[in-house]
1. Distance in nm of label points 7 Å out along Cα→Cβ at positions 55 and 87 computed as 1.2: which structure among P, Q, R?
2. Using Cα extents along the principal axes in Å as the calculated read-out, with 45, 29, 26 as its value, let me know the right label among P, Q, R.
3. If helix-only ellipticity at 222 nm (-39500 (n - 2.57) for each DSSP H run of 4 or more, over all residues; to 500) is calculated from each of P, Q, R, which structure is the one that comes out at -27000?
4. Which structure, out of P, Q, R, was semi-axes √(5λ) of the Cα gyration tensor in Å, for residues 39-94 alone calculated from, if the result is 30, 15, 9?
Structure P
Amino acid sequence: MEYTDLDIWKESRKLVKLVYKQTKSFPKDEVYGLISQMRRSSISIPSNIAEGCGRRTSADTIQFLHIARGSLYELETQLYLSLDQDYLADTDFNSLLKQIKTCKKLLNGFINYYSSK
């Protein structure tokens, strides 16, 4: 199976799209702050999943999946910080948070699958 067939990879791409869409409305003085951080965190998730799947051993794959999970938690924190700064409406926050939770479940399941190999 190719990594492009994985639900977690597909859902994390949806998350990246949502992050880019929502951060477009952030204040311009956040271009090098939260906007950049959130976009880089979100991009890191599908990128590390792909890189992990390209590794030769399960241990290597798991390491990159853990990095992706760390980026997911980092993004979640940045999402809360954005809400604290009133950069996001509640509906937009909840939409992003829902997608993050979906990705968390899928990624944790994928890590558990690889760990049991």
Structure Q
Amino acid sequence: MPNYVDGFVMPLPSKNLAAYKAMAGKAGKIFKEHGALDYWECAGDDLEGKGTLSFTRMAKAKPEETVIFAWVVYKSRKHRDRVNAKVMSDPRLTAMCDPKNPLFDFKKMAYGGFSAIVHR
């Protein structure tokens, strides 16, 4: 059975990168504790490719923002659904998200689930 991947791309104010890294580290532990196979969060540092749509432009990042590219790996879509149900109801995760002082704009986050077609 092929793996299933949830992917995320979003602009993040560069001033919030250290706080985001700390939060993402905690979130990754929670995801893996609930069954995710792998968890990655990456901050852009070379985003302007020639002849392609840049991540900066795609994410509509402002000059004072960087782009976060992240993914979580699961056994299957069903497995993802089970893990996400546990993660989203985990009080440790909700405690990290302060709606009055968010680290990024949730409305600018792109998210999608992907069936793996190649893995080497």
Structure R
Amino acid sequence: MKFEPINFKNKFTKFTEHWSPRVIAEMNDYQFKLVKVASEFVWHSHPQTDEVFIVIEGCLKIEFRDGIVSLETGEMFVIPKGIEHKPSASSECKIMIVEPKGIVNTGDAGSELTAQNDLWI
């Protein structure tokens, strides 16, 4: 076991791609992923799991078919499994996602934004 904290600021310097989650830790079967986002993502859902969005820096908008939530630095939101959503950010936003290992970022939708899974930094 290493007795070193995980520094988000440092980890965010290790990649530049948007919508490409990077794993920084695991707890049981869950992964903690850092993601840089900008512009719009795709409509998608995760039929098998809830998903947590935590805004580290910036502003994130998450659209739903029947509403919208806006998150700012220091805020989080849990999306229940099976709920279709579309994240977006007008300028670069840094977020953490907490979800089970093996979850694909585009969920059931698939698209050119589908990222390689299980990339560690």
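Only the coordinates and a few stated rules stand behind these numbers; no lab work does. Keep in mind that this is a model prediction, so the values were computed, not measured. Cβ atoms are built from the backbone, for glycine too; each structure is taken alone.
1. R
2. Considering all the candidates, the number was obtained from R.
3. Source structure: P.
4. Q
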